[in-house]
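Structures incoming, each one as structure tokens.
What follows draws every value from the coordinates through simple rules; no lab data is involved. Computed from a prediction, not measured in an experiment: that's the story for all the values here. Cβ atoms are built from the backbone, for glycine too; each structure is taken alone.
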Structure I
Amino acid sequence: MTKIATSILTANFNNLQQEILKIQNAEADILHLDVMDGHFVPNLTFGLPIIKQIKDISKIPVDVHLMVSNPQNYLETLADWGIKYVSIHQEVVHHLHRQISVLKSKKVKAGIALNPATPIETILPILPELDFVLLMSVNPGFGGQKFLPLVYKKIIELKNFAASINPDLEIEVDGGVNKDNASKLVKAGADILVSGSYIFGSTDYKKQILSLRT
């Protein structure tokens, strides 16, 4: 069953608690948080205090995507709070095994995120240690961007690599996901679809989530 992760980047932050409750009632599987520091990506979102408040509200698993230059400063805290999924970017971390081991020692699902232009081959040495890989289908930093079709090939490549060395690996796709590309992403091998603008741009969140599932 494909999991739907709702990115709150484009939610109404003036009424964030109500938005989270609406997403849960709409039967999203995961709440996806894009954490940006204004350095690794050209945007700034929120830090640990807001993540903690969101985690305390949410009744569904929280997925934290760290688009930051210093992810190691977040890992222990996020794990202690019971965050379910945490992904860090291959492009910014010099000691991947060390950071992944921190997450796994705390029973957090540990993932690596890859920008669109970053080849799958760059993470093959650590692929057996991962719980999931987050493939960006837009260049990270802003919500509402146009989907990049090159991710289809990357999903297939990653699925083929994982088949022999980590068959339980989950593949997550983030960026421009909507009803027009969801089925093709799933057919290519995606397990988790992250969607923000497509869901929050509608008045019927449940209808949008159902359209991604089906």
Structure II
Amino acid sequence: MSVVSDLRRLPGCVRVSFDDGTHADVPTPLFQQFKVRVGERIEPDAWRARWQAQAYPFALERAAALLSVRDASEHETADRLRKSGYPEEVVARVMQMLTQAGYVDDTRYAGHYVESRSSRYGSRRLYGELRRKGVSEEVAREALEELSPEDEAASALRQAEKLLARKDVSDPDVRRKAVQALVRRGFGWDAAKAAVDSLAGGSEEYDQ
């Protein structure tokens, strides 16, 4: 037996701490059904087993609510469920259902992600962002294949126009900083330099 020593609300769950130093993150709707109080003496394993046995429909509802706000990768969706306290076996079951039904699809997600952000960022940044969101290397690269060099050049030019608006483009330092800013946004050095040079009406050499 253990004594409940603390209750702390976290995003999507309640952290129940015990006097032996352990804790359990319980999804908020399940905590409402299986409440415990500070000072209460319980058997943690049996208590966990009871609420985990009821977790699947709540986890599915949580995932649906998250996806109704915005699309997400498989990794992001599963990670949000874990952070809400749902056990791994429940997360796996929910993700299997969502992927089989097409509610979560990394190929679709990556394509939409690239389409919505390619006007502001270059392929290098987009690739890194997709990988950080758990999209596989293969899927990320396939999504970026839809971007032609001409598309990226046009996006780099539009961003260069914004960066250089009301600035003295004849100043090499201004142009160098603009090129560096474009590179930070994921555009290749050559594409960034070409965009800035085209607005300045000449070519300048910069240190990469």
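So here's what we get for this one:
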{"quantity": "Ranking I, II by distance in nm of label points 7 Å out along Cα→Cβ at positions 12 and 108, the structure that comes out highest", "calculated": "I"}
{"quantity": "Computed 6.7 for mean projected area of the Cα convex hull in nm², for residues 84-163 alone - originating structure among I, II", "calculated": "II"}
{"quantity": "Answer label among I, II for the case where distance in nm of label points 7 Å out along Cα→Cβ at positions 68 and 148, calculated from the coordinates, equals 4.1", "calculated": "II"}
{"quantity": "Computed 15.9 for mean count of other Cβ atoms within 10 Å over residues 132-139 - originating structure among I, II", "calculated": "II"}
{"quantity": "Given 0.45 for FRET efficiency 1/(1 + (r/R0)^6) of positions 60 and 188 (r between Cβ atoms, R0 = 41 Å, to 0.05), calculated: source structure among I, II", "calculated": "II"}
{"quantity": "Given 1.3 for distance in nm of label points 7 Å out along Cα→Cβ at positions 28 and 172, calculated: source structure among I, II", "calculated": "I"}
{"quantity": "Among I, II, structure where Cα extents along the principal axes in Å as derived comes to 77, 36, 24", "calculated": "II"}
{"quantity": "Parent structure of the calculated result -9500, given that helix-only ellipticity at 222 nm (-39500 (n - 2.57) for each DSSP H run of 4 or more, over all residues; to 500) is the read-out and I, II the choices", "calculated": "I"}
{"quantity": "Relative contact order in percent (Cα under 8 Å, 6 or more apart) - highest-scoring structure of I, II", "calculated": "I"}
{"quantity": "Value 5, 18, 17, 16, 13, 13, 10, 7, 1, calculated as P(r) over Cα pairs in 5 Å bins from 0, in percent, for residues 36-75 alone, assigned to which of I, II", "calculated": "II"}
